[in-house]
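The next part holds the structures, each set out as C-alpha cells.
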Structure 1
Amino acid sequence: MNWFLALPEIVLALSGLGILLLGVIKPGGATQICSMLTVAAFVLCAVLIVGGSLGSAYEGQFLADPISVFAKLLILAAAAFAVLLSLDFNERAHIARFEFPVLVLFATLGMTIMVSAGNMMSLYLGLELQSLSIYVLAAFARDDVRSAEAGLKYFVLGALASGLLLYGISLVYGFSGSMDFGGIAHALNNPTSVSPGVIVGIVFVITGLAFKVAAVPFHMWTPDVYEGAPTPVTAFFATAPKVAAVVLFARVMMGPFGHALGQWQTLIEIISIASMILGALAAIGQTNIKRLMAYSSIGHMGYVLIGIACGSAAGLRSVLIYLVVYVFMNLGTFAVILAMRRGGRAVETIADLAGLGRNDPALALAMTVFMFSMAGIPPLSGFFGKLYVFLAAVQSGLWVLAVIGVLTSVVGAFYYIRIIKVMYFDEPGLAFDRRAPSLSVVAAATGLFTAFFFLLPSPVLNAAEAAAKVLFG
C-alpha cells in the first residue's frame, strides 16, 4: 500500500484538525489566524503535490497521475483565493468565525480525493465530504434568511442528487461486477455486449454528476444558492467544486465508461446544448449580478460538456484548459462584486455599477477584462478556452455542438457587454467604499492572467496535454 502518494491529503486533513483545535482554544481572535493558516496549508499541499511521485495507492482506489495533479493545483489555487476574498467580507458581515476557513479546507480535501478517485467508493467518499462542508458554507450567514434558504435548498437537492448517484453506482457494480474504474472498463470492453442495467446505471451516474456541475436540467438550485449564499462562498462554489466535479465527470465518462461512448454521448450532447441555451437566454433579464453569474456558470458548464461529449484526448485537453480560464475569470469577477459596497452595505444589482469607469477606473478596467473574456473576445483567455473546446468538437464530428456553442456565445456576449456599458456610459452614482487590499490583490492577479494568457499559454497547454495522455495514451 503506497500511502505516501496520499501525503498531500493526509497533511491537509491533519492541518484541518489542527486549525479547528486552535479555533476552539482561542475563539476570540482566531479567525484571521485560522484563515492564514488555511492558505498556508493549501500552499504546503500544492508543494507536496508538485514534488510527489505518481502511481496508485490503496489497492487502486487512489490515483496520483497528471490529471489529478493538474486538477488539485487548480482547486487549491481557487480555494486559497476564496479564503482571501472572505477576509474583509466576513468581518463586515459579522460572520467572521474560525469555522469558515476550516469548512473550506475540508471541502477542498473532499475535492482532492474526488479527482484522485480510482474506485466508485472513493469517488463517493470525496464527493460527500465536499458536499457536507459546502451545505454548511451556503447557510453560514445564519441570521440572513436568504443564506439559510440557500443552504436548505442546496442540501435537499444535493441529497437527492447524491442518492441518484449512489443508485447509479450500485447498478454499475451489480451489472459489471466491479467498483474499480479499471474493472468496470474491462467489463465494458465490448460495447455490443454491454448489459442494459449498466446503461441505466450510467444514466443515473450522469444525473448525479450533472447536478454537481449545475448542468441543465439539474441546475435549479444554482441561481438561488448563488444569490443567497455569502458572496465569498458563492465565489468558492463557482470555482473549486466545479473543477473537481468536471474533472471527476471527465475521468468517469472517458475512463471506466469510455468504451460505451456510443451509449452515453447523445445524452451529454443534449445536456450540453440545453445548458448553453439556458445560460445564454436566462441571464439576459437578470438585474442581480450574482444571479447573472449563476446563469453564466450554467452556460460555461455547457461549453465544458462539449469536451466531455467528444470522448477524446482533444476533448479532455480542451476541458482542462477551459477550467483554468474559467476559474481565473470567475474569481476576478467575484473580487469586483465583493468590492461593491456603499455605506458599509453590500450592493448586488447591475445598476449599482453605473459610472464605475469614472469613480474607480482600475476596478472598472478589471471588470471589463473579465466580462470581455467571458464573452470570448480575443485575445483574452476566455477566447482560447472556447476555441479549444470548439476545435475538439469539430475534430470529433460534433458540428451541431460547435455551431450552437458559437451562437450562444454571441447571445451571451450581450449581457456581458451590457455590464461594460453600465460602467462606462450610465450616469454615475455614489462611489463604492474603499476596498480591502485582499480584493485588489485577487482582482489584479486574476486580471493579469486573463489579459495576458495569450503571451505564455504553453505551461497550461502542456500540462493539459500530459493529463489527457493518461486516459488516451
Structure 2
Amino acid sequence: MDKRDFDVIVVGSGPNGLAAAITLQQEGLSVLLVEGKDTIGGGLRSAQVTLPGFIHDLCSAIHPMAVASPFFSSLPLHKHGLEFIQPEYAAAHPFDDGSAAVLSNSLDVTAASLGNDAEKYRKLIGIQVKNFDKLLPDILGPLHIPNHPLPLIQFGLQALKPADTLAKYFTTKEAQGLWAGMAAHSILPLSKLATSAIGLVLLSAAHARGWPIPKGGSASIAQALASYFVSIGGKIETNFYVRSLEQLPSAHAIIFDTTPRQLLQIAGHKFSPVYKKQLQRYRYGMGVFKVDWALDGPVPFTAAACRAAGTVHIGNTWQEIAASEQTSWSGKHAEQPFVLLAQQSVFDETRAPQGKHTLWGYCHVPNGSTVDMTGIIEKQVERFAPGFRDRILARQTMNTEQMELHNPNYIGGDINGGAITIDQLFTRPALRFSPYRTSAKGLYIGSASTPPGGGVHGMSGYHAARKVLQDIF
C-alpha cells in the first residue's frame, strides 16, 4: 500500500464522525478528524447562549441511545470525564386535567400510570425490554442476517406498523398520549409505516438503560470521545471547513459525517450518474424551531410527576399530537404543536446558577420554515405549567435556517439527517449493497443519513469505519 499523509480522514466531528475515527484509530491506523466549526461535537454542543452561568444544550439533550449504544458502551468514557445522571422519571406526559403518565426505569411504575392499559403496556413493551440487549446490534445497523432472528421478528411485527395502528391497542388517554409522544420522535406523521419503531425503542431503552443526562452538558459526551481518540493517537483539526476534496491531505479513505447534500457538493464529480441521482433524490424531513430558556426557578408544572422528569412531552392527547405532526408534514404550522422539553438543571446543578434553571425545547415545523414559534410554544408550556412565563429571565431561539447555520447537517432544520420514511429506513442514503460505500473508491458516508439514522449512538460511523477496514485495510 502506497504512503499517504493519513490512512483515513473523517470529515465532521458529530457522534458518528467521532465513532468512525475511534474505530479506525483503535486498529492502529493514522486518522485525521476535521471539523468545520471551532468546537467539535456536531449535535453534541453546549454553550452559555442566554445569560452567564446558564449552560444550554444546542441540539441533543437527553441520551438514551448514548448509554445503549453497543459501541459507546465499549469505550472507557468515564475515564475521560463523562458522567451520566438519571432523572427520577425518564419522561412525563401531562394532560389538561392536571394528571400525567410517566415513563420510569421501572416497567411496573410506568404501567401503573396508565390505568386500565397497565397490563397491555406490560405485554407490549415487556418483551422488547427482555430482548433489548439482543435487539440492539440488529436494529442499530444496516440490513443483515440477524444475530437473534426471533427477537428481531417479534420487534419487527410491531415496529413496522404505523404508530396510529398501535395506538388503537390502548384505550386510555394516558397510554395513548404517552405512546403519541414517543412515536412523535420519528418526526413523521403518525400514520406512516414504521413510526412505531422509534416509540418502541425509546420506551424499551427507558426501562433497560434509562434516559440519562450528561453532567455539564451534551458537549461532555463529545469531549470524552475526543479525549479518548487523541489518547490513542488520533489527530483533530477544527476550523477546517471542507468544500472540496482538494483541501484534504492524501489518504487511502475518507469518511463523511455529512448528509448527501454536502457529500454531493464536496465529491459529486467523483460519483457515477446513478449514485449521484440517488443522492439528489434523498428526502429531508420536517425541521424544528428551538428555544432555550434561562429561568428564575423550575417549571411550575401542575402535575408533580412532570417536575421530577428529565423530559416532558407537551401535547395532551393522541389526537392532538397526531394532528400536530400531520399539519407540520403538510407544510403548515400547528396552533397547538407537540413540544419536547428537557429540564436538565433540575438534576444537574452545574447547568445554572444556584436556584436558577435552564429549559430546552422545540416543536416540529415545515422544512425550511422561518416562522417564529416562540409565543405558541410558550403558550403550550404555560397550559400545563401556569406561571411559567413569569419565570423566564432570557431566551434564545433558532428557526430552521439558524439550525442549519449552526450545523450544516440540519438541512432545513431536519435534525434526523433525512426523513425516516419506510423507503429511507434501511436504504438511506441510496439503495446499495452497502449504504456506507459511495460509488467512488475510497469515499464513504457514515452519518445520520445512513442506517440506523439519527440519534446519539455513533453506530452509523462505527459501521462505516468497519466497512473501510473490510474494503481497504
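Data for the structure
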quantity: Which of 1, 2 yields 14.9 [mean count of other Cβ atoms within 10 Å over residues 271-278, calculated]; calculated: 2
quantity: Entry that produces 18.5 once mean count of other Cβ atoms within 10 Å over residues 111-118 is calculated, selected from 1, 2; calculated: 2
quantity: Entry that produces 0.05 once FRET efficiency 1/(1 + (r/R0)^6) of positions 231 and 375 (r between Cβ atoms, R0 = 30 Å, to 0.05) is calculated, selected from 1, 2; calculated: 2
quantity: Winner on mean count of other Cβ atoms within 10 Å over residues 143-150 once structures 1, 2 are ranked, highest first; calculated: 1
quantity: With relative contact order in percent (Cα under 8 Å, 6 or more apart) derived as 15, matching label from 1, 2; calculated: 1
quantity: Read-out distance in nm of label points 7 Å out along Cα→Cβ at positions 215 and 463, computed value 3.4, structure in 1, 2; calculated: 2
quantity: Of the structures 1, 2, the one that 1.00 was derived from, the read-out being FRET efficiency 1/(1 + (r/R0)^6) of positions 31 and 95 (r between Cβ atoms, R0 = 25 Å, to 0.05); calculated: 1
quantity: Structure responsible for -10000, with helix-only ellipticity at 222 nm (-39500 (n - 2.57) for each DSSP H run of 4 or more, over all residues; to 500) calculated and labels 1, 2 on offer; calculated: 2
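Every number here is computed from the coordinates shown, using simple stated rules; none is lab data. Please read these numbers as outputs of a predicted model, since none were measured by experiment. Cβ atoms are built from the backbone, for glycine too; each structure is taken alone.
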